[in-house]
Structure formats: structure tokens, C-alpha cells
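Next up: the structures, one after another.
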Structure I
Amino acid sequence: MTRACLCLLAGMYALQLSSFVIVSNLINAVFAVSIALMLVRPLRLVGFFLAGLALFAGAAHDVIDSRLASQLAGDSILTRVRIVDFPRSNGQSVSFVAVPVENPRLPERIRVSWFKPPVAIYFGDIWRFELRLRRPRGTSNPGDFDYESWAFRERIGATAYVVNSRRNHLLDTGVLGMTDRLRARFVRRVSGLMAGSEHSAVLAALAVGARHLVSTEQWDRYARTGTSHLMAISGLHIGLAAGGGYFIACVIGGLLGGRSNVHETAIVVALFVAVLYALVSGLAVPAQRASLMIAIAAVAVLRRRIACPMAIVSASCMVIAVLTPLATLAPGFKLSFAAVVTLLWLARRYENAATTRSRPWTRIAITLRQLGTVQLLLLFGLLPITVIIFGRIVFAAPAVNLIAVPLFSLLTVPLTLVGFLLDGPLQPLGDQVLLLAARSIGLIEHIIVAAAAIPWGAHSVPEISGVAWMYIMLPVVWAVAPPGWPGRHLAWLAITAAVLYIPAGPARGCVTIQVLDVGQGLAAVVRTQNHVLLFDTGPSFRSGGSSASSVILPFLESRGIDRIDRLVVSHSDLDHAGGVRAIVAGIELGQVVAGEPLSDLTGTFRRCRAGEHWTYDGVGFHFLHPPAEAVYSGNDASCVLQIEAGPYRLLLTGDIERHVEAALVRARAIGPVEVVVVPHHGSGTSSSMAFVRALRPAIAIVSAGFHNRWGFPKDDVVQRWQAVGAEVLETATSGAISIRMCEDANRVQVRQHRQERRRIWHE
């Protein structure tokens, strides 16, 4: 069973790591071949591998095929939709998942955003909306959250925003099934009982799997202490609920003194409670896994069979993978099953460690030591997965979980579930129980806040490549190998290497320029051997976020960069300066240079001036505009920066327009370059023919949003650059574009992130 499960998963993950275009006609053929191979014993495992390949391919094809038709992208459409999950507030914007009502032209699931909705939005509402539609698409950068992967596994076929108009109208409310009504009622109950308290968010997450109330800061605290699993309804919570059901059934059965087998009845009750809790929780993958494991174990016990724990895990994994292949993409799937397998492995190792002949205090000491060891082994055993998914090692997790998990298990979860059940006429009593649960959360929060403040509690790991993978994989050996195994303690050296690991920067005389994919805006990270310069900070959004928080800072973290030596903000437009506040708050900063005063900058800055020159590690930097004696504002105030590595030049132009371009040409301040970042995102107000001819670049980069409303880059602008022999690359289609220039190299190296990291779900 275990080998079959591993082969099935291998087939699914092999396709997830590929960029093949799925051919629908082959899916059924591959699946038929897999069934045939399963009937031949020597080839059975190959059959499971092909079955995993075919199942995932079929599910992927269904999602990709159901996406919004290209001809509808960018259109506004009036349609009825039903909100099928709890809306999440983000600043002044609300986002939610909706399904169209009787509109076959639209995908089955749409993610909708509404800026400044005039009324509150609720789970189960039916609205008539005017929606502006798009196909699901995100930015593509190193270290970036893969939005398209998330939309793919959530089966989101389109994104949209509500066009504020009089045609938007609420048609009906509370259109929910029984389970969802229970969930919505409990969320309203705890929100009213503890208005404004973060504890209500945790209670809603624990009881009904509703995590929309959890703030970003709260998520960050839990993540930095390795306790995020406490807010997910995991196997622990399902197991506690099942255990409580079993205990109550045994007590009632014993009091009634029935002749039937109380133990078997209690097992059935425990299974019923586990399944009911999983349904109420929203059926996340950990809840599915736990309820399936309990069901398989219950059937085995009722049939007087001894079931192998690893076989139970494997069977549960196969059921979920076969029924919902896209669930294998979710972090919860990987972490949930990996944690259970690790715990089972450790249970076998320590099953005879404490003997019944030991004194009580000795047994307690041995048990506490084992719990601490298990937490440490979980940290090491799950290290590769947590680094790949979250990019960090949480050293505080073993100590925090050693305290938090028992408190959650013995106090918070039981009190929350009892409070949830005490409803209706018993609600006043249930509310008091929920308040007790909230107090226990407050106690745990104190521990989490203290642990999150420890400087060494969490360590961000830069993006792993090459031999550095050994640093991440070796700790697993220490977790799974028995004590005394040769070389086992090399894992500690590997942990040290992982903490100290920083990806190598360019050599002296070399420079890398990453023009990041920030949507409709500009941000370029320039790195030499020992210095980092950031040119522009990308846009800010009406919801309150910015691309600096979602793109630039994660990128810098993925490269092990913790300081920006010089921040250059070309001018004050929000698509260039929108992320200044997040950059100032999120990373150590050296000098700040700008073309105009910046409202979001609390510290000092100086203006860029033509003629200023400096050198970083053998790489030259020159400001070409604006002149010191001239006064410019708006786009024409943009700093123009030229970077030189030996014979190679790259020009960063901001949003300068034709007037400034003509001045640069007349002054002969510019000449041929290898790479230019096209002015003003390819607008028709820039890229004059004289300017283009003066530069004659090999590569022209346009930083603009995908299908932006201005239609940038303009066709005639693209044609001008192409006419002088330039290859025009767009961040909208290429993702982050990396340029590497070295004084002793034969050519300029160019890499396009979206092409290199493309997967089957990417556009």
C-alpha cells in the first residue's frame, strides 16, 4: 500500500514540476494503460505512477479548460452570483469567491474584489453585480507568492472586480446549506461576543475553519513561531473531537447498562463526531486526512482486524489524491501527511523508552524529554518542506509548541467545541465557555508574542540552489536515523550551513539587474559584489498594500539581501513610489535619492542630479537627468540612471517623456546601450524616434501590467524599438527579467522568470 501510494504521488508531482501542455486526447489513453499495468504484478507500481499522472492531468485540464474565455477578458458583464465563502476585508477592499447563477458563459468559481462596498457582504448572499473580468494571472518573480498556482488548486476560473454602479443590487441573503448555516452562525456569534478581539478570529478558525478574520499581523506572529497549525483544523483537533465523542458514548453506555457492546458503539459515535467536525470545518485537507484515518481504523477495529498505521496513512492519502488530485498542490497536504509519517516513525523508536516499573517522577521526566525530542525531530524532519514552502526555519517552534500544543489540546479546543455545541437555549452558558476558551488563547498569545520577539526565533532561508540543497536535506537524516547512526550528527553542521547560507552575488566588475514584475509600475534591483541599489519601488494599491510588500521584499529575502545601500525613486507617481513606506519599514536602508519630494518618506533624501557619478565594486553609475540648474516636475523629473560594466551599458529611464528625451539627445548625454528600460512603460508620449536611434539597444524592457487599461506598450512604440534591432521584452509576459553584465564577458546574459519557472497552470 505504501509503495503504491508513493508511486501515485510521484506521478502527480512529476506533472506538477513540468511545463508540458496537456493534450486531452492522451489523458484517457494513459489512464487505460495504467489500469492495464496494475493488473500485471511486476508492473503494478508503474501503473500507479501513470495513474497519478493521468488523474492530475485530467483535473488540471478541466480547470484550465474552464477558465474565462479570452474574448471576455477585460469586458464588463452584468450577472448574478452567489458568495460561497466568508468574505475577507483588506483595508478598504473586500474579496470573496462567488459562483455565477445561471450564466454558462462564466467559469464555475470567480474571485471577486470590491473596493469600498457601500454595505456589508456576507457568506450566502446573492447579488447582481457589474463585474470587470480577467483570466487568473499573477506576477512572476523569484521569491514571489505563486498566485496562479493558488487559483489553479482552488479551481478559480476568473478574477473580477465590482464596477461601482447603480446596477449592483442585493437579491437574496442567507442562501446556505445546513452546514454552512452553522458555520456562519458561529462566526457571527463569536464576532459579536468578542468584538474587536483577535481571539474571536482564532475561535472561528478552530471551530468552523473560518480564517478570514485572522489579521496579517496575527498570521505573521504564528508563522514566525511555528504555531500556524494551531489555527488550522488539523488531525489533532479532529482526534480530540473523536476522543471526546468516544468518552461521552462510553460514559452514557455505562450508565444505561445496555447489553450491546459499549466499546463498538463508542467507536461509531467517535467516527460520526469526527466526520461531522470535518464537515463543519470546511473539509480542509488535514481534516479530510484525519477523518479518513479514523474511519479506516474504526472499520478495522469493528472487523477485529489489526491495521498497520502506515497502511492507514497511505490509504487515506490515496483516497484524497484520487478524489481531489489538485489537493496535492496544497501546503496542508504535504505538511499534514509528512508530519503524521514522521510521528509514526518516531513512535516506533520511543515505544519502549519508558517502562511501567519506573517511578512516577521518572516517568514524567522521561515523557517530557520525549515530547521535547519529538518537537525537535519534527523541526528537523519537516525542514525541507517548510523551507521550500515558507522559506524559513523556525528555531523557536519546538519550545513554543511544547507549551502551546498541550494548552490548546487540553483547554482551548475542548472549550471551543463545548461552547460551539451549547447553542440555542443554552447559548448563554456556551458564551461563557467560549470566553474561557478566549482566555486560554490569550495565555498562549503571550507566549507566542514573546517567542516572536526573539531575534533568533525564526531565520529566513534564501532561495536554495545547487549544493545548498544538501544543507536542507541532511537534517532529515538526524530525524529519521536511529541514535548512534554513523554521520548522523552532520545534520547539526548542515543546520549551521543553512543559517549562514547566502547565495553568491556577482563577481567584481559584474552587475545583475532584476527588473521585477510588479504589474503596472517599475522596480529594478541592481546588485554588485557587495552593494545593492533599488531603482523605484513599484505601485501601491487601493486596498492598502503595495508591490514592495508582496514582490520586492520577498525577492530581497530570497536572495539573502538585508540592506539596500541606495534607494533611487525616479519621481513621486504612485506606480514608482508607491512602495516607499513598505521599503523604509521593511529593510535597512542607506541613502535615498529621488527626483521629487516623497510624501511617504519620513526621513531625509536628496535629489538626483545629472553628472553625479559613483562606483560600486568596479561597476559605474551615472545620473544623466535631471540637470542641477533645471526644475522639473511629474514624469519629466524622473531620475535617469546609466549603469556601466566594462563595455556594457544599461539605462533606467523612469517616466521621462519626449521633451526630456530630446534634451538628452541634443546634449549628447546618451549613446548606444545594450539594454534600456523603456520610458513610461511604453507610452506613446515617450520613446521618440531620435531617442530610440541614439540608444540602439539590443534589448528593450517594458515594465507594465498584463492587459493594463492604457494598452501599454503601444504598438507603434514597440515597432520603433524593433526597427533599430532591439528585442522587446515585457514583464507582463516574461515575468521578472534578469540582466547580467560583466566587464570581461562576451555578451549580456538575459533570463526571463516566467519562461524558466513555467508550470502547467501558468498562462
Structure II
Amino acid sequence: MRGNLAGPRILLRRLREAMAKPTDAQERLNEIVTLIAANMVAEVCSVYVLRADNLLELFATQGLNPSAVHQTSLKVGEGLVGHIASDARHLNLSEPQNHPAFVYRPETGEEAYHAFLGVPILRAGRILGVLVVQNKTTRTYSDEEVEAMQTTAMVLAELIASGELGSLAGSDGDLDLNRPMQISGLSMAEGIGLGHVVLHEPRVVVTNLIAEDAIAEEKRLEAAIERLRLSVDDLLNRDDISHGGEHRDILEAYRMFAYDRGWVRRMKEAIHSGLTAEAAVERVQSDTRARMLRSTDPYLRERLHDFDDLANRLLRKLMGGKGSLDSAHLPYDAIIVARNMGAAELLDYGRDRLRGLVLEEGAPTSHVVIVARALGIPTVGQVEGAVTVCEDGDAIIVDGDMAQIHLRPLPDMEASYVEQVKFRAHRLEQYSKLRDKPAITKDGTRVDLFMNAGLLVDLPNVEGAGAQGIGLFRTELQFMVAESFPRMREQEKVYRAVLDATGGLPVTFRSLDVGGDKVLAFLRLAPEENPAMGWRAIRLGLDRPGLLRTQMRALLHAAAGRHLRLMFPMISEVGEFDAAKELFEREIAHLERHGYEKPVQIELGAMLEVPSLLFQLDDLMSRLDFVSIGTNDLHQFMMASDRGNTRLSGRYSSLSPSFLRALGQVLEKGKEHNVPITVCGEIAGRPLAAMALLALGYRTLSMSPSSIGPIKSMVLDLPLDELTKTFDDVLAQAISGQEIRDFLTGFAQKHDVSL
């Protein structure tokens, strides 16, 4: 084979024939090692497969003692084979006995061999096993032979991944690919979901591995790379991102990968070893991913996602498709696993089949998580490496209570969680018994509990959860799931359905709040360095008044003869509220001119999300009918802490003294001006944080439907007067959110308040 490029291609064809034969798994593997040994002109060829107990078991051999098969094993890191698995790099040695990692296994009879070549068997950067050839003569294998072995290892990776070898493992072992895994993350939406993995961006599955014409495959690769480079160049040359900034630095790094000659050279070498263009991309991607994962350089590890994305884009250009899943064919118990995703992408899946969500990134207040929570989907975020270790169809449990996922769980583990689900259902049944009971504290203070919503599917929860109405209806969700801008009559139909479904209970609509991380497919917005503080919400509405006026007109028509409550988001200064109010009054005048029926009562309010309003409260409250505090944005702006940044998501507490004092000031101004204040941010739905709000004096809270039961249960147990007496002093003296948390937790335990 040395010096002959035809060798690898001949071997791959023979391997393909062996894979297609109707024979059992062991016979197939035995034939494969015999073919590899003959093609490599080697006396020995052995395949070691990684088991779930972290042992590399000898599964097949040509040349070593046959009785050692399924009897010999090495730990990862032990011996030459274990060293290859640990390092994810090939090892090419003459006189392997002299290598410090060498371990002698007398049952194998390998002491007679003086040349050794071992390569890792990789799939998506994950070690599945090790392929080894050995010779009696002292020699070093050529680069061509190393390349051929790496290419052959790809075929073995697909054989292992198919599950065909699972029944062969000795000592009742299971393959590492099927190993049960428990991974911790960050709880983002409570609940427990049992189901099967659906990768949000499925890996492009390369089924055609073996090339018939290397020259043609190289041309296909070159054409695809050229298209990829042009798309990256076009992105960087766009006017809206031509200036400097962090986003441009990221794209420059992206372009660096696309133009990297070493990357292209390695893919071409893989093609000339017998692979198709797409198989070559996959092989180089897997090798590079394995090395980057094991790198101690933080910069390289951070660039891993860039490289993965680039390679996947190249694969899709080669294969002529996006490789995405048809959401209409989801399993009935889908658990979505993603690196990250937008709220609209989650909504595309359809609620009836979703059982859970797992994110490698994400933050508790990111919009996809808020939507997941509103839909009652258990969610765990910041699960490192989730996409890599999961395969479509894997059994998985999402534990949003304990912030863990259990991948391929053992039967006992699954049975335990089934019992937990039953217990949780019983607990929810207990909450349902409180549905019609007023939320009144032990000492007689009434608390009004409203729910947040955004879709028609949410509306049955108003009655089911015992909410007193909708305190926040996110109108933008209708826009985010639409393929084109909803016309006025389409919007009117939705708003009328909301008012009809609530049966006269109050509904507070929020005007269109898009921009930032809430992207509309039909509204092109320029990338921004700080999108949370960019062109979004009321800013976009006032600059594009046609959008806002269309929505206002739809709301006025839908609420004809009824009560309409509308609030404007992201107000940064009083003048913005005045401008929005003026637009609204023009729409009322339009109704009057054309003889349409008006709402019998109209209330206009503002969301307090921007800290600048804290210094304009007197002017603001003299102009409006109510205020709703969006604590998610207000907290991130006060703390200068991007709520979507996973590194900061747990750094600043919403119970921090400065934040709670600001909320207290807003409430005092509301009382002074006789303006009702509602909290509709995420903290309203957390029992401990809700206790703090009640102690400050808030009496109206709006939250996700699933939070109403726990919050009402807490309220019914709470001796509020006693809490208030001590809370003011604690807040005045506290310097950290942890002090507030400890006080509230201790109070709840002392007074048997359910949390």
C-alpha cells in the first residue's frame, strides 16, 4: 500500500461489501480486521471499543491471541491504546515497548511485534474506541498509512454508532455510546420531563462515505468552500456591520477558519484516502473537535463553536440541504436539545409534543426560557456539551427542579422519576383545589394574582390556574410565529379571542415589543452590539408608527364595547409615553370619525424597565393610569448585567438590596399619585421573591400560569404583618442579596410557609 493512493479506496470498497453481508456482528468485525491487516500488510489488526465503565475492550483481532477477545481491556489512559483514547491523537511507534505508556498484556501475545500504529475511532469529536495495527519488523508507518487508518476508523465509528456491537461487550458491559449520563446545569423552568432527544439543529448525517472519483470529489469540495467563503465575505462587507466591534471580531475569526489552508489541505488529503467530500469534512471536523476539546487554551475552546458551525455549513452546502427536522414529525414526547435558540424557534415545534428543553447556553431571563416557562416546559440550561453527547432518539429526563439531565437513564432511575412525576401531578392537584380560593394572607391581606400570556393556547390557563385575569399579554409572540406581518384584521381576531376567552376578566395588552433577541423573520433589523439597549420595543414603534398604529387600531376594534388596557414597553423618558399616547388618541379620533364603536373604558400604562424612569416618576405618573414593572429588564439595566450572558446569569440577585429599594420607591410614588403598580417580571412567580414584594407593599403580581398555585399556597401560609415588621430593618441594613434570601428562607421555615 505504501506509495499507492489506490490502496485506501480499495480497502473502503471491501469494507463496504463486508458491512452489507448478512452475518452476525462478531463475524462482520472479524472480517473487517482481517481486511485491514491485509491491506496494511500488517501481522496484527485490533479493534478496541470504549465501554460505559471507561474500559477499552478488545472486540476483534487478526494476529493476536483470539482468546483475548472480550477478555482483555485497558482503562482510558492506560497503555498505548488507553493513551490514544485519552489524547484523541494517533500514535505511530517503532519499538512500542520503549514508550512510557506501554503496558504488557501476556494473554494477547503481542510481545513479538516491533511496530505500532493506533488511531482513535471518533464520532463528532467523541471517542468510541481505538484501531491498531502492528508489525514484527521495526518500522515507522508512513503518513499515507496513518491517513488510511484514520479514514478506516470512520467506517468503524459508524458501525459502533449503529448499535450493532452493543451485545458483544464482555463482563455484561455496555458501550460508552450507550452509557447513562447525568449532567448538571442551571434550572430555568421547573418541572420534570421524560422523553426522547430531538436535536434542534440535527447533525448532518453523512451516509455516503466512500468515493468513486477522488478528482470529482475534490472539485465538489473546492466549489462548496468557495460558496462558503463568499457567504462569509458578504456578511463582513455588509454596511450594517462594517464598523468595528466585538461582533465583527467574531466574524473575522470565523473568516479565518474559512480561509485556513491547513483545514482545506486536511480535507483534500482525506478525499484522496478514499472518502467523499462530505465524509472528508466530517472526518476533519471530528478530529479537530476532539483536539480542541482537550486543549487547555481557553481561546481555542471558545472558538470550537465557530469551527463546528463553519463545518456544518460546509456540509450543508455539499449535501444541498439544511438538515433540519420536520417539526410535524416530532415524537410525542420530544425533549429539544440545542446549543441555544430563539423563542420563535421553540414555538415552531408545537406545544402538544414538547416535554422538555435542554440548552447548552441560555439564561433564566432569556426570551426562549420565558416562553418555555409560560408553556410549562421543564428547562435546564448551561448544560455543557449536551449537543455532543446526545443522539436523536436517546431516552432523556429533564429535571428542572434539580437542574439536571439524565441521558439514557437506567430503568431504576426512570422508574424513580415516573414516581416523581406522579407525585408532582398530585401536588398540582392540590394546587388546583386552591383555584377558586382567594389569595389572602393569614392576617387577612388580599393579594391579586394575574397570569402572563402571549398565545391563544395560554388562555385556558386563566381559569385552570385560578388567575384573576391576564396581567401581561405579550402581543409580539403572534408576530414571532407568523411568516409575514399580521394584517390589522388578523391581529383584531386574536385580540378579540383573548378578550372573549377571559370572560370579562381584566387583560393588559403590551404593545409590540420586538428587537433585541426577539427577531421577526419578516422584519430585517441591523445587528447591534448591545441589542437589549438598541432599537427595540417602543423605540421601534415610534420610528415605524405604521406598525404601532395598525396594532392600536386592531386593539380598539377588538375591545369595542369592552374595557381596554394597553401599556407601552421600554419607555425611557416621559416624552416617549406622550408620543405613544398621541398616536393612540389619533386612532380613537379615527374610530369616532368613521362611526365605529369604542371601548367603554380605556386605560393606558407604561412598563417600567429602564432605570432613567426612576428619576421621572412624578412626571410619568401624572400622565398614565397604571404602571407595570418589568423586573427582568429593569434588573439587567440596573446591574449592567446582560440577562442573556451565561457567565452573568447567576452573578446578581434579584433580591439585591439596591434593586428592592428601587422597587419600594416606585410603590411609594404609586401610592402618592394613586396609580396602581403591578409586578409582571419573573420574580413575581418565585415564592421567595414574591414574599419580598409583599413585604415591600405590592399587592398585585402577574406570573406564568404554573407559578400561580405555588404563589397562592405561599400567600395563604404567610403572616404578612409579622414579615413586614422585620423586613424593613433587614432591607435597610443588608448589603447583599444573600442576606435577604437567608432572612426570607429562615422566616418561611419558622412559620411553615410553603415555598
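Things to note:
- Read-out FRET efficiency 1/(1 + (r/R0)^6) of positions 156 and 180 (r between Cβ atoms, R0 = 25 Å, to 0.05), computed value 0.60, structure in I, II: II
- Which entry (I, II) yields the derived value 0.95 for FRET efficiency 1/(1 + (r/R0)^6) of positions 580 and 660 (r between Cβ atoms, R0 = 35 Å, to 0.05): I
Values quoted throughout were computed directly from the atomic coordinates according to the rules given, and no laboratory measurement underlies them. Everything numeric here is computed off the predicted structure, so don't read it as measured data. Cβ atoms are built from the backbone, for glycine too; each structure is taken alone.
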